[in-house]
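Take a look at the structures below.
Derivation of every value follows stated rules applied to the coordinates shown; laboratory data play no part. If you're wondering where the values come from, they're calculated on a predicted model, not measured in any experiment. Cβ atoms are built from the backbone, for glycine too; each structure is taken alone.
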Structure I
Amino acid sequence: MPIREHEFSRIGLLAELPGERLRLLSDRMRRHQIPAGAEVLQEGDEGERFFVVLSGMLSVTQDTRGAVAVLKPGDYFGEVALTMDVPRTASIRALTPSVVASCDRETFDEFLRPLFSD
């Protein structure tokens, strides 16, 4: 199922994009249904995708620090590995059934990297 632009309206980061850019980005993102308990990312893995949370709650943990945060709709993750070209800095696991949207590195570089450059 394609991502609709209005689904991004709660994501503050994406609100900075002009309407046409947001439409193009939404066309290139993929929707993922994540069951409760499923791991989305593993700390230390190579980062190839950027994610935004559309629904549900996900936990953020680090090997050295344990639980770090809980992600909710409107939050995003995966940007550190892509902007800094480092392995994943945390693991992400769904606490509840969740829906996330993701894009690949090329799409991230074209549409989103400039939002992290300040």
Structure II
Amino acid sequence: MAHILIVDDSPTERHFLKSVLSENGYDISLAENAEQGIEMAKSEHPDLILMDVVMPGMNGFQATRYLTKSPDTADIPVLVVSTKSEQTDQVWASRQGAKAYITKPVDGKSLLESVKHHLV
């Protein structure tokens, strides 16, 4: 069973993502902000991370860059999940090391396909 870390400051989004993924057999951990997400990624070493962008404090782009550049977590694929839907945001996420960009509102089927495709 793959372990997925969801990093999102919205309780509604965390609940939705967790529901879709846990109903499909994934083990889920939840972080409420980027800093907590980084710490959990280091300690739990999940198989995949879903990262929101707009959060208080450190944003998801900064956290993605940190995780993908850090030797401890560089092997964990990060998928950005955000309401920011501009092409420039997607390019910037890719430059930070994100493997995919999923736009909110999230379609459950598309989410599952992307997660399955990016699991190591």
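Work out distance in nm of label points 7 Å out along Cα→Cβ at positions 7 and 103 for each of structures I, II, then name the structure with the largest result.
Largest one: structure II.
For which of the structures I, II does the calculation of mean count of other Cβ atoms within 10 Å over residues 63-70 return 9.9?
Answer for the origin of the read-out: I.
Just checking, which of I, II has the largest value of relative contact order in percent (Cα under 8 Å, 6 or more apart)?
Top value of relative contact order in percent (Cα under 8 Å, 6 or more apart), among I, II, belongs to structure I.
Assuming 0.97 is Rg/Rh (Cα atoms, Kirkwood Rh), for residues 15-70 alone as calculated from a single structure, say which of I, II it is.
It was calculated from structure II.
Of the structures labelled I, II, which one yields -13000 when helix-only ellipticity at 222 nm (-39500 (n - 2.57) for each DSSP H run of 4 or more, over all residues; to 500) is computed from its coordinates?
Comparing all candidates, it corresponds to II.
For the read-out Rg and Dmax of the Cα atoms in Å, a value of 13.6, 42 was computed from one structure; give its label from I, II.
Here the read-out was taken from I.
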